[in-house]
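In the part that follows, the structures are each spelled out as structure tokens.
Derivation of every value follows stated rules applied to the coordinates shown; laboratory data play no part. All values reported here derive from a predicted model rather than from experimental measurement. Cβ atoms are built from the backbone, for glycine too; each structure is taken alone.
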Structure 1
Amino acid sequence: MDPRELLMVAITACIWSFLYKETIFYRLGEKAFIGIAAAQTLCTGLQAVWAQNIVRVTGGDYLLIIPMLLGLSYLLRLSPTYRWISRYAIAILLGVGMGMAVRVAPWTFEQQVTSLFMNLTQPNNIIIIIGALTTVFYFIFMRKPGSVPDTISKIGRGFLMVNFGAIAAGVLLTRMTYLTERVHFILRALGIIPF
């Protein structure tokens, strides 16, 4: 058996020990996972900075020094004394992001609405339109019990409940997929199944 696979099986068993209760093995697996993930993120980030910025700056693209300094100023968030410097980088990032969103969002929204209303022969589009309008009605308008607006709001609430149920089912299915993959890996690593 490969020692790396044996280590992965042991860490998986440590994490699964949480199903019983929070044990020292769970804490060990948790800390190992967080440490490895942080180290991988740091190494990937440093490689990206080296490939995207340092190499290009040494090649003569000196304008990249400005975003590099803004990015480095994010790290000053960790210092109580110089935390205020990081606010400038955050303000610039938020300003640019909001500007791009305002520029792109109306076109995207218009494109989505027109593509929805273009083909009203499709039952799915009609259901989406009814669901969107009744859901907005549920959140915005006041209603008295037993009135027509109350009935429309109940339809909107029904659409919301179906949507939340579909999201919850998707999350559960994703978790079961992860569990199936991990059980298959453990059985293969221990030699119980050959493939």
Structure 2
Amino acid sequence: MLDPRYLSGQLLLALPGIGDPRFERSVIAMCVHDDNGALGVIISALHDGLTARQLMEQLDIDPGCTPEDAPVYAGGPVEPGRGFVIHTQDYTTDGTIQVADVWSLSMSQQVLKDIASGRGPERWLLALGYAGWGERQLDGELRRHGWRSLDAAGLDDLIYDAPADQRWPRAFARLGVDVAHLAAAAGSA
């Protein structure tokens, strides 16, 4: 059973006025969150002008059957040259991390080779970089106006199918919130 204090397997949604332009309108797939810190991958921002096929070619991997239009996501400001694949749990390789029975995270080139050969996961997202927080840093940000979480179980359509720029408003819609009604600052009474 997951510890309810932690957000692994949830989507972290940036609230308007978060105060950091790198995270405006971000949807982050939270992969690790515990007492030591947190790691998530932004799934709402595309890496400009780079496709998965192009990235594979840069890595000397034959892109094979990789879809022509498969994008690369700008996964976050930390280690922007490091690759991460969020994918369905029908696939595993060395180093694959199962995230809360919602998705898996793989970071080896083997997952890219398997995607290219048609032996990879059924559904996947490829990102460069990640969002990271030190010990208790995210917990402090959650107490201030900045983030809202959403349980990602059963949201494969949002995670894998929704256009990147529609993930943020659609995630809030799942919470019953119209983003047009969100304010950039917290009110006071």
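Structure notes:
- Given -26500 for helix-only ellipticity at 222 nm (-39500 (n - 2.57) for each DSSP H run of 4 or more, over all residues; to 500), calculated: source structure among 1, 2: 1
- Origin of the value 1.2, where distance in nm of label points 7 Å out along Cα→Cβ at positions 104 and 160 was derived from one of 1, 2: 2
- Of the structures 1, 2, the one that 26.3, 73 was derived from, the read-out being Rg and Dmax of the Cα atoms in Å: 1
- If mean count of other Cβ atoms within 10 Å over residues 120-127 is computed and equals 20.5, the structure in 1, 2: 2
- With mean count of other Cβ atoms within 10 Å over residues 24-31 derived as 14.8, matching label from 1, 2: 1
- Calculating distance in nm of label points 7 Å out along Cα→Cβ at positions 48 and 168 for structures 1, 2 picks out 1 as the one with the greatest value.
- Structure (1, 2) behind the derived value 15 of relative contact order in percent (Cα under 8 Å, 6 or more apart): 1
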